[in-house]
Structure I
Amino acid sequence: MTKIMLDGDLAKRLYDLQETVQLCDPAGKVVGQFHPAFDPSKWEIIGPELTDEELERRANSNEKRYTTAEVLAYLEKLDDAR
């Protein structure tokens, strides 16, 4: 892969980004896209907070569970049926 060294100002602007941006030449023509590296430390986990009671209920549930291998085998059967 070819590397292009950025000047300090541009590097700072790109480093602070959290979403993909288009890079354009002075005429406004799109040269490419920049996808910032994902840094999980900059994000906070969101989602439902599970209570101890809910965790216990799930652990003691009699609901059928499937392994990854079982799910993949099932999906392969579906694909073969086509």
Structure II
Amino acid sequence: MPDFSQFGLSASFLFASLIWGSIGAGMAIYGKKQRSGIPLGCGLAMVAASYFISSWILMSLASIGILVVMYVLKRQSYD
């Protein structure tokens, strides 16, 4: 496995960023196609979180929090 430590990256961070960024991009695409603001906004927030947060555990917690917010808002019939 390549050594990314010289760039401040770990395998855990790269894997978490790939997973949460992909889920966020999928949600954003879904929200745009369905013309639904909640999945679009939450998807963009997840992509941003995977880009700006440099700790894999904080990124995962933020992404899970975004998913919970989206679930609560959709459950309350917003949008």
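What follows is calculated from the coordinates using simple rules that are stated; it is not laboratory data. Please read all numbers here as calculations on a predicted model, not as lab measurements. Cβ atoms are built from the backbone, for glycine too; each structure is taken alone.
If you line up I, II by relative contact order in percent (Cα under 8 Å, 6 or more apart), the top spot, with the largest value, goes to II.
When distance in nm of label points 7 Å out along Cα→Cβ at positions 27 and 67 is calculated, the result is 0.9; to which of the structures I, II does this value belong? Source structure for this number: II. When helix-only ellipticity at 222 nm (-39500 (n - 2.57) for each DSSP H run of 4 or more, over all residues; to 500) is computed for each of I, II, the one that comes out at -10500 is I. The maximum of mean count of other Cβ atoms within 10 Å over residues 19-26 over structures I, II, that is, the highest value, falls on II. Can you tell which of I, II yields 2.3 when distance in nm of label points 7 Å out along Cα→Cβ at positions 11 and 35 is derived from it? Clearly, the read-out refers to I.
Which structure, out of I, II, was volume of the Cα convex hull per residue in Å³ calculated from, if the result is 253? Checking each candidate, the match is I.
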